[in-house]
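Structures follow.
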Structure I
Amino acid sequence: MTIRDLLTHTAGLTYGFMHANSVDEMYRDQAVEESDDLEQMVDKLSELPLLFTPGSRWNYSVATDVCGYLVQKISDIPFNVFLQEQILNPLGMDDTDFYVPEDKSHRLTSNYEITKDKGMRLIDPSETSHYLKKPGLYSGGGGLLSTVQDYFKFGQMLLNGGKYEGVHILGRKTVDLMTRNHLPGNVDLTAMGQTTFAETPFDGVGYGLGVSVMLDPAKAQILGSKGEFSWGGMASTFFFADPSEELLVILLTQLVPSTAYPIRRELRVTTYQSLIDN
C-alpha cells in the first residue's frame, strides 16, 4: 500500500456504513469509525483484512483518515493543530474547526435525513449537536465545520494554483499534480469497479490526489470541462472548480444522504448553461 493508494481511495479500505460485504461488517464490529483518536483507528485497521489488493480497485473509504494519521506522525503535531497552523489560520478561515465554540453555536444549522416516504427527519438538532463539543477523533476524512466564506477561501486557493490573497499554501505544480487523474492507465472510475457509495458519478470521471477529476464530459453525460475537479460531503454538500473557466461553485446543504436528490447534477447543469461570452 502506497501514499497514492491512500490519496486515491485504491488502498483496499472501506467504510463501516457501506453494508456491502463482510469487511465493512468487521469495521462496524470493531467500531473503527467511532475510535477515540486517529492512532486507535489505525491500530484497529491494522488488524483487519483489506477489501482488495491495493491499486486494483477504487472504493471510497477511511483512507483519508489514515492520511490524517500520517500527517500527524510525520509532522509530530496533532492533526487538528497542523490544519490550523498550516492551512486554516494562514487562509483566514476563522470559522472552520472540528467543533463549534459556544459563542458561535447560534450559527450552527441542524441536519436532516430523508425518510423512506421522502419526508425529512431531524437527526442532529443544532441546539444539542455533538459538534458543540470537542471530539477525540480529529478525522482526516470528515468532520470539519465551516461556512461558505471560509470554504470559498480554500476552494479559491486551489483554483489559483495554491495561493489566496498573497498567501501560498501549496506550490502551483503540486496543485497541478493533485488535480490530474491518478487511476492506473488513466482510466475512469467505472473501469476500477463499481462501489456501493461515492460522491461522484463514475463514467468519464477519474480520481486525483483527494479530488475527483472530469476526464470526459460527454462520457459522463453532463455539461462541464475536462480537468474540472470536485468532491462532496455526506449531507449533500458539494464544490467544483473549473480552471479553464476560472469558476468555483460551492453548495452547502444539510440533508443526508447525499444521494437523496440529484441537486449536485442539477447545479452543475444550471451553472454551465448560464455561462456566456461577452
Structure II
Amino acid sequence: MSKLERKTIVITGGSRGIGLAIALRYATTKANLIILTKDAPENIKQTADQIISAGGQALVLNIDISDQQAIKEAISQGVDLFGGVNILVNNMSAMSFTDTLHTTPEQFDLIITTSVRAAFFMSQACFPYLRKANNPHIVNISPPLHIDRDRLKNHLAFSVSKYAMSFCTLGMSAEFESDGIAVNSLWPETPIATSTIKEHCLAQVYVGSRWPAIMADAVYELTLRDSKKCSGQFFTDEALLREKDIIDFSHYAVDLSAPLMQSLFLPADENKTPISQELFLCNRAPQAKNM
C-alpha cells in the first residue's frame, strides 16, 4: 500500500500545467484529489477523467479562487466526500511580466488575488482538517527569499505576488508548528514548459525549459518528509531531487539540444542561461493561470 493511498490532496489550478502534473503524480499512488480551478467545463471533465485513469479519485470544482466563501464550501464538499485533507498545494497564480508603469489596477488585483490571497485563505480553510491529519503539508509554489532589487524590476507586481507567498511560508510555518503542519515553498530551477511560458516568452525560453513532471516529482518527495522536522524551508525542484540521489534530469528537458534557461528570482547559475527582459512578450495582459 502506498504511503499516500486514500490520502487527500488539495491543489489549486490543477487542471493544467504544473498543477495537473502534480495531481497525476499523486493519482498514481491512489490518492484522493480535490482540484480547485477556473477552467472550461470540458477541461474540468478531462482533468477528472485523467486522474481516475491514473489511479486516483477526483473531485474537480470550477470556482473563483478569490471568493473566500466558495473556497470554504469547496473544501467542505471535498471533506464530506473524502473524509479530510492531508496536503494542500497552493499552485494557482496569474502570470504577468508588465512593469510598474504598464500594470493596471485590474491586472494588479488579479495577480495578487490568484496568488498570495488565494494561498492565504486556502491555508486558512484547510487548517482545521490538516491539524487532524497524519503528516500534513502545505506547499506554496513560490521562490526562495533571496531578494535582490534587480530580480524585482520589469515585473514588479508578479514579483510581489510570488514573494508574498514565500512570506506566507515563513509566517505560517511558525504559526502552525505546534499543530505539526509543515509549510514549505518549492520553486523550479528552470522555466516549466506550460502554455503560460509559450504565451509570454520567446521560443528559446520554451525549448530551454523542463516538463512539469519535475515539479510534480519534487512536490511528491517533499510531502513524504516528516512534517514535524521539515517546515519553513525553501526548496528548488532540482536540488530537492538531487537529495534523493537523482542525477539524470535529461528526461525532464523539452529539448536536450537547447541550453537550459534559468527561472526567475534565483541566483545566477553558470549552467543555465538567465532570462533577460527581452525574452518576455510584455504586451500580454495577465490572466489566471494554472501554473
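Taking distance in nm of label points 7 Å out along Cα→Cβ at positions 70 and 254 as the quantity of interest, name the structure among I, II where it is greatest. Can you show the working numbers first?
Values: I: 3.5; II: 3.0.
Comparing I, II by distance in nm of label points 7 Å out along Cα→Cβ at positions 70 and 254, the maximum is at I.
Check the numbers for mean count of other Cβ atoms within 10 Å over residues 22-29 across I, II and tell me which is largest. List each step's numbers first, then the result.
Details: I: 15.8; II: 23.6.
Between I, II, the highest calculated value is found for II.
For mean projected area of the Cα convex hull in nm², for residues 118-165 alone, the calculated result is 3.9, so let me know which of I, II that is.
Details: I: 5.9; II: 3.9.
That value comes from structure II.
Tell me which structure, out of I, II, gives 14.2 once mean count of other Cβ atoms within 10 Å over residues 102-109 is calculated.
Numbers: I: 11.8; II: 14.2.
This value belongs to structure II.
Relative contact order in percent (Cα under 8 Å, 6 or more apart) computed as 15: which structure among I, II? Intermediate results must be reported in sequence, preceding the final value.
Working: I: 15; II: 22.
Structure I accounts for this read-out.
Match the computed value -7000 of helix-only ellipticity at 222 nm (-39500 (n - 2.57) for each DSSP H run of 4 or more, over all residues; to 500) to one of the structures I, II, and report its label. All intermediate terms of the calculation are to be shown ahead of the outcome.
Numbers: I: -7000; II: -11000.
Of the options listed, only I reproduces it.
When mean count of other Cβ atoms within 10 Å over residues 14-21 is calculated for each of the structures I, II, which structure yields the highest value? Present the calculation step by step, with values, prior to reporting the outcome.
Numbers: I: 17.4; II: 26.1.
Once mean count of other Cβ atoms within 10 Å over residues 14-21 is tallied for I, II, the winner is II.
When volume of the Cα convex hull per residue in Å³, for residues 150-205 alone is computed for each of I, II, which one produces 99? The partial results should precede the final answer.
Values: I: 99; II: 112.
Structure I accounts for this read-out.
Check the numbers for Kirkwood radius over Cα pairs in Å, for residues 126-221 alone across I, II and tell me which is largest.
Values: I: 15.9; II: 15.2.
Greatest value across I, II: structure I.
Once mean count of other Cβ atoms within 10 Å over residues 46-53 is calculated for all of I, II, which comes out largest?
Between I, II, the highest calculated value is found for II.
Which of the displayed structures (I, II) returns the greatest value of percent of Cα pairs over 30 Å apart on calculation?
Details: I: 30; II: 24.
Max of percent of Cα pairs over 30 Å apart: I.
Rule-based calculations on the coordinates, nothing more; no lab input. Every value quoted in this text rests on a predicted model; they were computed, and no experiment measured them. Cβ atoms are built from the backbone, for glycine too; each structure is taken alone.
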